[in-house]
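Laboratory data are not the source of any read-out in this text; all were calculated from the coordinates shown. Keep in mind it's a predicted model, so treat the numbers as computed, not measured. Cβ atoms are built from the backbone, for glycine too; each structure is taken alone.
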Structure P
Amino acid sequence: MKITGIRLGLISVPLRVPFKTALRTVESVEDVIVELHTDCGSVGYGEAPPTGVITGDTQGSILGALRDHIGKVLIGRDVEDLEGALLALNACVVKNTSAKAAADMALYDLYGKLYKLPVYKLLGGGKSNIVTDITISVNDPEEMTRDTIDAIKRGYDCLKIKVGKDAAMDLKRLIAVRKAAGKDVLIRIDANQGWTPKEAVRVLSHMEDQGLDIEFVEQPVKAHDFEGLKYVTEHVSIPVLADESVFSPEDAFTIMQMRAADLVNIKLMKCGGIYNALKIAAAAEVYGVECMIGCMLEAKVSVTAAVHLACAKRVITKVDLDGPVLCSTDPVEGGAIFKEKDISLTDAPGLGITGIAGVRYLDA
C-alpha cells in the first residue's frame with residue numbers, strides 16, 4: 001500500500017451551546033480534514049482544529065504545512081514503513097503540531113487498515129471502552145449551576161469546570177457548582193493559564209478551606225512558567241495537572257524531572273499526534289506519573305484517534321474527550337461511539353472511520 005495523494009477539506013459543526021474559557025469563546029467547530037489516499041483505494045483520515053490561542057496554529061498555517069511540507073514527504077511512501085513516514089513527518093517542518101497530528105493519525109489509520117486491525121490493538125490495548133468527563137463553561141454562577149444540573153441529568157458523574165477569569169468569582173462559581181452537584185460527583189477545574197502562581201495558591205487554598213473536594217486543577221499558570229507551576233504544586237494539596245505546558249515529550253520530561261506537576265495532560269494537537277503521545281506516555285510510566293487524555297474543540301475524527309490511544313495505554317487514567325458530545329451534529333461515519341459519558345470502539349480496522357459528511361474540499 002503506497003500513499004498516492006493528499007486531499008484537504010474543511011468542516012463546520014455548530015456547538016450545542018457556546019464554549020467559554022479564560023482564553024476564548026467558541027460557537028462552532030471549524031476544522032481541517034486530511035485524507036491520505038493510496039494506490040489500493042484505502043483512505044486514511046485526520047483532523048486538525050485551528051486553536052491559535054493555544055497551539056498557535058491557524059486554519060491557514062495548518063493548510064500551508066500540509067500542502068507545502070507534509071504532503072511532499074508522505075506522497076510515494078509505503079504505508080508499511082510507518083516509522084519512516086512518522087520520522088519524515090516530524091522532521092519536515094518545525095512546530096505546526098496540529099497539522100502533524102492530523103497527518104499522524106491518518107498514517108495510523110492506514111496502517112491499521114493495511115493489517116486489518118484497529119489502532120488500539122496495534123498499540124497493544126485490550127479494552128475498548130472508556131468514560132469521559134464533560135466541560136462546564138465559565139459563566140455566572142447561576143448559569144453554571146443550570147449546566148451542572150443538566151450534565152448530571154444526562155448521566156455525567158465527572159465535571160470539568162472552567163475557571164480562571166476572575167479569582168474571586170471563581171470561588172463563588174465552584175461553591176455554586178458543588179452545591180448543585182452534591183458530594184458524589186467528581187469535580188476537576190481548568191484555569192487555562194488564568195492565574196498567577198500566588199493567586200492560584202490563594203484561590204485553591206480557599207477552595208480547600210470550603211471543602212469543595214476538587215479532584216485536580218488543570219494549568220493554573222501561564223504555559224511557559226514551569227517554576228510557577230512547581231510553586232503551585234508545592235503549596236497546595238489539590239493535585240496539579242500540566243496541560244498547555246506540555247507541547248512535546250521534552251516538555252513532559254522537564255516537568256516530571258522538576259516535579260512541577262502531579263499529572264500530565266496528553267493532547268494530540270499539542271504534541272503532534274499519536275507517535276509523540278506514546279513517548280509522553282512512556283516517560284510517565286517511568287516517572288510514575290498518571291496522564292489525562294484531552295482534546296481541543298474537535299469533531300469525531302481526531303477525538304477517535306485519542307480514544308484509541310486511551311484504550312491502549314493504562315498510564316492514561318483520566319479522560320477529557322467530550323468534544324463530539326458538545327457538537328450539535330456528528331458528520332463522521334464510523335469511528336468511536338459516543339453515548340454521553342460512555343465511549344466505545346469497534347474492531348473496525350484503523351480508526352474505523354468510513355466517511356465524513358459535509359466536507360468542503362479545497363480542490364473542488
Structure Q
Amino acid sequence: MARIDAFFKLMNEQGASDLHLVSGQPPALRLMGEIERVKYKVLENDDLKSMLYEIAPEDKVKTFEETGDVDFGYEIPGTARYRANFFMQKYGVAAVFRQIPEEILTAEQLGLPMVCTKLASLPRGLVLVTGPTGSGKSTTLAAIIDTANKTRKDHIITVEDPVEFVHKSQSCIINHREVGMHTKSFTAALKGALREDPDIILVGEMRDLETISLAIEAASTGHLVFGTLHTSSAPKTVDRVIEVFPSSEQSQIRSTLSDGLRAVIAQVLFKRIDKKGRCAAMEILIANAAVRNLIREGKTHQINSMIQTGKKYGMQLLDDAIMDLLNKGWIGGDEAYMKANDKGKFRPFLKSPPSDFTDA
C-alpha cells in the first residue's frame with residue numbers, strides 16, 4: 001500500500017471531494033465545498049515529492065519535472081478513482097486529488113430532471129454540460145452515459161484527461177481513451193473516433209478551437225456528442241463556442257451550431273442545509289426551432305426569454321432552479337444569493353445585507 005493511500009482512506013471516511021497536499025502546509029480536505037485542515041504535520045517538500053512519486057507513472061513524473069504540472073488518474077480497487085494534478089508552487093511541490101466514486105449514480109439517484117435522461121436517447125447532435133470547476137459536470141454526464149449504456153445498443157467512445165468514471169459495457173460497447181496515454185490529444189482522438197464507428201462520443205473538455213470544431217463536425221455528421229465547457233449559463237455557452245472561431249468564420253459556425261446543438265445544461269452545486277450532501281441547480285436550454293433561429297441570427301441575448309417560455313420542452317432558468325431548491329428548504333438564502341444571476345430576486349431570503357461591494 002502506498003503511503004498516500006492513508007489520506008485517501010481518510011477522504012473516504014470523511015466524505016471529502018478533494019485532497020490538497022502542499023509543501024509547507026498540513027494536508028487539507030474539501031468537505032461539502034469548504035476547505036478543512038487535517039490534524040497532521042506540515043508536509044516537507046522532499047517527503048511530499050517522494051510520497052507523490054510513489055503513485056505516479058514514470059512518464060508522468062518525467063512530464064511533471066519538465067513542465068511543472070501534470071494530470072493523471074489513480075485508482076484504489078474497491079474504493080475509488082482519483083483525478084490527480086501535480087504542480088509546482090513557490091514553496092515546492094503540491095498536488096490536488098479529486099475523488100471519482102467507483103459507483104456511478106443513476107439519473108434517478110441524482111434527481112436529474114426527466115429531460116436530462118431523454119438526452120441519452122437522441123440520435124445525433126451536440127449536448128453541452130457546463131459550469132465552474134467542481135460543479136458536478138462529470139457526475140451529470142456519467143449518469144446520462146449510464147442511461148444510454150443501459151437502453152441503447154451502440155458504440156460509445158469517451159475521450160478524457162484523465163479517464164474519470166469507468167463504465168462497464170452493458171447494452172452498449174464502451175471504450176475509454178485517456179489523453180496522453182491512449183491518444184496524443186483530444187483533437188487526435190476525435191479525428192480517430194470518426195473512423196471507429198461510434199454512435200456516441202464524450203469529449204471530457206472542449207478546450208480549443210480545433211477540438212470544438214471537430215466536436216461540432218461530429219455532431220453534424222450523425223453522431224451524438226457530449227462535451228463540457230467552463231461557462232456559467234446557456235447563452236454564454238453558445239457565445240463561447242462561437243467566439244473561439246476567427247470572426248471571418250463565425251457566421252458559418254452560427255449556422256452549423258444552430259443545426260447541430262441539441263441542449264445546454266449549465267449547473268451549479270449547493271451545500272444542502274436539510275441534510276448532509278450537496279445538490280445541483282440546473283439551467284436547461286433545449287434547442288428547438290426558435291432557439292436555433294436565434295443562434296443562427298446572432299441573437300443569443302434573447303435566449304433567456306426563450307428558456308422562460310419553453311417550460312413545456314423541459315427548459316428552465318438557473319435562477320428558477322435555485323428558487324425551487326430554496327423553497328424546498330434544501331439550500332440557504334445566502335448561498336442562493338451568491339450563486340444566482342439575478343440577485344435581486346433573492347435579497348428577501350438574506351439573513352444579512354450583501355457584503356459584495358460589486359453588487360451595490
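Numbers at a glance
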{"quantity": "Of the structures P, Q, the one that 0.96 was derived from, the read-out being Cα Rg over 2.2 N^0.38 Å", "calculated": "P"}
{"quantity": "Relative contact order in percent (Cα under 8 Å, 6 or more apart) - highest-scoring structure of P, Q", "calculated": "P"}
{"quantity": "Parent structure of the calculated result 20.1, 61, given that Rg and Dmax of the Cα atoms in Å, for residues 69-276 alone is the read-out and P, Q the choices", "calculated": "P"}
{"quantity": "If FRET efficiency 1/(1 + (r/R0)^6) of positions 173 and 245 (r between Cβ atoms, R0 = 30 Å, to 0.05) is computed and equals 0.80, the structure in P, Q", "calculated": "P"}
